Every structure is written in structure tokens, then in C-alpha cells.
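**Student:** Take a look at the structures below.
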Structure 1
Amino acid sequence: MGLLELPLPTRLAGQQRYAVREIDLLIELAKENPAMIVIMRATATEGNIDAIIQRLKEYELQGRLIRGEERTIIGVVGAAIPPTLQEEIERFAGVQETARITRPYKLAAREFHPHDTIVDVRGVKVGDGSCVVIAGPCAVESEAQIMTTARAAREAGANMLRGGAFKPRSSPYTFRGMGEEALQLMAKARAETGLPIVTEVMTPTDVALVARYADVLQIGARNMQNYQLLEEVGRTGMPTLLKRGLSATIEEWLLSAEYIIAQGNPNVILCERGIRTFETATRNTMDLNAVALAKRRSHLPVIADPSHATGKWYLVPQLSLASVAAGADGLILEIHPDPDRAKSDGGQSLTLENFAALMPRLAAVAGALGRSMAVNAESEPVGA
């Protein structure tokens, strides 16, 4: 037929085609820097595909064909795409949709992957339309502290437990975490409550250690452009929470996500946590524009972090509600049994009681938008 089938990556050579993950094929296609993609219907015939390839040749363009388990995609590669080509190709038999690829990121772009990505964390679905809540202390300080927090978080309806083991602090003289001991304590809390663990990894050499305990690897704002760390995390294939950098543009944020996906890991959760502006009344400025825009430009789920965005516990509830209203797929919140005595970020941490009071309000906002609160794997739905 003369089809220009995309060669398989070396690591996939010899595998049956049906066993090849679509993400691996998309990675190879992204390297070709396609200007447009054509998504074929499941019912498309070889004749339908060949007709498109032949028309591309007439324009001196090449078609890079990839066949996933559920769909066939043709990547259009060439120097110049005629302005009428997209509309023309959409009229061909067997074509489901087409999309121009104009952004520097490919794998993270909605044009490249039109459907929302859903990241499954031990049965908790992030990005399926429900609202996920991740809660816990800024840092694990003791067994009593993390166990008390985990029990309260679970009782209030949280879906995951956050907690820092390695803390990137501005001052080298402040509390910087308990290291592996903290990871062990979080694992104990997970064993009792069933809540998956979200915790930060700071260096490429720590990835293997943290991955032994965590369910979600968190990339903090200061490490958003630590490309060696992003690639190492990408190679784990684990769910990864990528926080936006202190002064990063949305494009830079999505390019960082691209580093992770390009290693074969599509399980990326974006997190807007406030950016640095001229305003000093709050710790950062919560950019709700970014929540809505990132969901439009990318297929990846987007959650919000009102705790770091505001730096003030009494602003966290309002910004949490606003984030859900803006379309965030979830929240990551700092809570603590005794914020006044917290070793880090006590001023932005909700008490356990305030957190419990916030949860039904979140459910009400989500319900007003036709959404529900996320469901834990072995529990009934929280809220409506």
C-alpha cells in the first residue's frame, strides 16, 4: 500500500503490535514534529487510510501512520501545510477528526490527545469529572501527628494523604523533613486508612527510594524545570503531580509535563499553586486563569493548591470553592492537628475541624456544576 508506518522504538522491537502501548507510538510520532494529525474512525478501512496517504503525497507531505489498540492516527509531516488541507481531509471517508499541532509541546497538548486523561491512583480517578481532595500536613513531624491527620482526613472524605518527607525550604536552618522515616510513617497511615500517599521527591537519586513508598510522586514548584528529575520520574511510570513553578508560564509548565510523558509516563497531574507577582498581601497569587486554560490546552487533569497560593489558612476555603467552580479536577490542601505548633507552613494549614467543615461546601459547589466528589476505591460517594 505504500504506507509510511512509524518504526517502533528499539525497546519495543519484536513485540506484537497489539501489545504496543499507544503512548509509545505517540512519543515516536511527537519526535517527527507533525504539523497536523488525522484520527481515523474505528471502522476505517485500509482503503480509507491509503486514500489520505496518497492525497498527502500530492501536496509533497508525508503521513506517519500509527496503529494503537483502539484507534489509528496519521501524523502529517512536511514543510508547509496548505491552509485548506485540514478541511479537505475531514471530508474523507473514515476520518473521525483532525487537529493542527501548533504548540511546542505535543504529547501534553489536547490537539494530540483530544480526550481527557484519567489518572488512576489505587482506584481514585483523577480527571474523570469528579472532584478529588488530597489533604495532609506540609511535613510529617511524628507518628502521632500523621496518624491523627490521616484518620481525620479519611473521616472527612479526603481521597489521598499528602505529607512531606523531604522539604525544599528557602532557609537551610528550618525543618527540612524526616526523610525515609517520614515515608515509613506515611506507609503506616496508608495501611490503616487506605488513603494513597502523595509526597515530594527532590532529586533524581531519591526517586527510587520515594517510589518504594509513594503512590503519587510530587514535583515541587522549585523543581518544575529540573529536567533530569522530570525524566527520572517519567521512567517510573508512576502517577506524578507536577506543580507549576513560582514564575513559570503555562507553556513552560506544559513543556515540563512533556518531559515526563516523553519517557513513556502519561500519568501526569498538573497543579496550580499560585505564582509570584508584585502582590505581597498573600504568599502567592492564585491563578485561576491557569486552571481553566490548562484544561483547555491540555488533556491532563488539573488540580489546585490554595494553601500555597494564599499562605493564609482563612483564605483557603474561599479559594478552594473558587477552584472547583473554575473546573479544577481536585484540590491539594494542607491540614494539621495543631497548626500553631507546626514545624512548617502552619499559617496556611487548616485545622482538622475546619477541613471537615469545608468538605460539604465543596460537595455543594461540585453538585451545582453537575459534578460529584471523588469516590475512594472501597467507600461510598462523598457528597452529591
Structure 2
Amino acid sequence: MKICKTILFIVVFMTSFAQQQINKTLFFDGQNRSFIVYIPASYNANSTTPILFNFHGGGGTSSGFMNNENDMRPIADTAGFIAVYPQAATDPIDGSNAWLHKTPTTHNDVYFIEAIIDTLSSEFNIDNDRIYACGYSEGGIFSYELGCRLNNRIAAFASVSGSMLTDSYRLSNGFGSCSPSHPTAVLLIPGTNDGNFHSMYNGFQPYYLSVDEITTYWSNHNNTNPNPTVTQIPNTNTADGSTVEQRVWENGDNCVAVKELKIIGGDHDWPGSFGNMDISASQEIWNFVSKYNVNGLIDCGPTNDNIESSNFIQIFPNPTSSNLNILNTYDKPILIELYDISGKKLYNEITNKSLTIISTKKFNSKILFLKVLDKTYRIILM
């Protein structure tokens, strides 16, 4: 595969506040490939800046996706990230305008995105630990592919109305297996009534996984809690025919999470632009991915011992005969340690959960010592 680093810059938009919208062309794999880059007014060459890739659906265009469904420019201006909108190429086998090019072609847009990252890193002060991806429909499927096959460059990603390929389909089309290299935060926004075969809520075997299979895969990879925390999002727009249920698998390695915003009654939509109007998919995506870098949650780690635990921690019941409950109202991860009377460590966890439940039935000692934040608690087992 040959990559020629001939770049064409065409500045098409600039305001007095120094926002720039730039159409770029990169000669890649024998083709002139295009992508749009939006630089916010807050960009400072002396500070590293995150990137968010935005992938249109199959048959779509980068400009149409930016101007219609997913305009990240106002959010980028406020949050200070660079928004990138690549354009899919025509598949040399079936003629479709697509991200997923099938065997026997060797064309692979995963490498195209890597080439864009390298190009932008040479031109701007990019935070290479905070490169994110999101997409709609086939662009959402492609976001999963980046999470699987360009995982060393992608910190977190989101998919809207797009499923994840099965490994059997991926391998039969020359895509390679899904092999993420680090704990990776994932957001998915599916509609329960989506009738497109590549984004059905219950999947379309043997090609596309169901939502439950997707969340199971990533929660297992990230070693999160096995069961999600479920919250009903307020139904602020009763005319859109749908509601939103939030499901979050928390406390993964490096404090990463898997989050589903389940659009109950939703179709093949981009919430906030069309379909469900209770949430803005664009804003939800940035709010979620921006908390992470390639090392996990940016604020992950045990909380400083100088914090007064009595203000944030409740331990109950004590004495206990079965479970020990630790209620945490602090807004950052805490370190929980449990020791027996000889000083042997029995339990160790960094968590941002509001409630941690430790089963004490497996411990032989009648007295345990629980350390949380600045305080050690004497726990009596009955």
C-alpha cells in the first residue's frame, strides 16, 4: 500500500475569531481522498488539542453529515477540539460509496484514517492520547472497526444507528478480528425499531451483532460491572414517538465505561436532528468520549487521602453477617481496601460507583479493617 503525502489545502471559511474550516485532499492508496477539518477559535499551537472523527453513513457525504445530522462545530468552539469529517471512497468491487470495502480488494479505510491522524499531527499540535471517533449508520459500524483495528490510536468512540460486525463476517471479508489493545470507553445509541439489517436492535446474524452482544463484548473486554445501572431519561418531547433509557456498565479497567442510550421506539435516527428529540446525539457523544484518553478515564485513580471521608462515605451494616455496603457520594474514583486482623489484604478496588457491595461470607476472620480515603473502619462479622 502506497501513501503519498501530497496535501492540497483549500481554506473555505475563516471568521475574525480565527475559526477555520478547511477542505483537504490526501493522495492515499492510489486515490485523491478528501476530508473536512474544522479548527475552533480556541486552538492554540502551544497546547495539545483533541480530535473527533465524524463518519457519515453509507452513500452519504462528509459535508452533508456536518451540515445536516451532526454539526459538531458549535460544540468544538465551546469545548476546544478539532472536528474531522472524512469522505468515504467508492468501493472498487461493488461501486458503493462505503467505508467497508470487501474482499478481494485490498482497499482499507482504517489505514486512511491513520494517515489522516499522522498528517494532522504533523500540521497541528494534536493530543494523540485523545483521538475519538463517531459515526452514523455505516459510519457507526466503521467506528467499531476503528475501535477494533486501530485501537492503539483511538481513545474512545461512539456509534449511532450502526451495529458491530461479527468476527466471522469480518474475517471472511478480510477485515481481521476485533482485537482492542486497551480498555476502551464505548457509547452506542441504537433505536429499538430500527429496520435496517445492519443496525437492527436484535442483530442480523451471521453478519451483525445485537446490541446486547455488543455491550457484552465491550463490557467483558473492559472488565466492567456485569450488570448496568439503568436510568430513564426525561421524556421532554412527547411528540417524537420515542423515549430514552440509559444503561451504563461502570467500573471497568482504568475506570472506563460502556454506555447505551437506548431509543425505545426509535428508528434509524440521529437523535436531536431527526427521530428522538429528548437528547442530542452530538452533544452526548462529546460529553462521553471527552472524559477519556488512551489510558482510560482522565481522572481515574485513587482519591487523595486528604479528603475527609466522613463527608462522603457511609459504611453499613456494621456488624454484618453477609454484605458490607459502601455508599460513596464523592464525585471521583476512590480506593477501597479491606484487610484481615493479620494485615493481609483481602480486597482492593478503585471505583467510581456510588454503591459498592462486598460479600463478607467468604472471609474467615471475625474482625476486618476497611480503609477508604483518610479513614480505617473496624468491621465486625457475625
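**Student:** Among the shown structures 1, 2, from which was the value 1.22 of Cα Rg over 2.2 N^0.38 Å, for residues 63-142 alone calculated?
**Tutor:** Numbers: 1: 1.65; 2: 1.22.
This figure was derived from 2.
**Student:** Rank structures 1, 2 by mean count of other Cβ atoms within 10 Å over residues 71-78 and report only the one at the top, that is, the highest.
**Tutor:** Values: 1: 20.9; 2: 17.6.
Once mean count of other Cβ atoms within 10 Å over residues 71-78 is tallied for 1, 2, the winner is 1.
**Student:** Supply the structure label, taken from 1, 2, corresponding to helix-only ellipticity at 222 nm (-39500 (n - 2.57) for each DSSP H run of 4 or more, over all residues; to 500) with the calculated value -10000.
**Tutor:** Working: 1: -10000; 2: -4500.
The read-out comes from structure 1.
**Student:** Ok, one more. 1, 2: which one has Cα extents along the principal axes in Å, for residues 87-230 alone, as calculated, at 64, 35, 23?
**Tutor:** Values: 1: 64, 35, 23; 2: 43, 36, 24.
Traced to structure 1.
**Student:** Thinking of 1, 2, which structure, once relative contact order in percent (Cα under 8 Å, 6 or more apart) is computed, gives back 15? Spell out each step's value before the answer.
**Tutor:** Details: 1: 15; 2: 10.
Going label by label, the one that fits is 1.
**Student:** Next question. If mean count of other Cβ atoms within 10 Å over residues 247-254 comes out at 16.9 when worked out from the coordinates, which of 1, 2 was used? Kindly include the intermediate steps, with their values, before the conclusion.
**Tutor:** Details: 1: 16.9; 2: 19.9.
Clearly, the read-out refers to 1.
Values quoted throughout were computed directly from the atomic coordinates according to the rules given, and no laboratory measurement underlies them. Given the structure is predicted, the values throughout are model-derived calculations rather than measurements. Cβ atoms are built from the backbone, for glycine too; each structure is taken alone.
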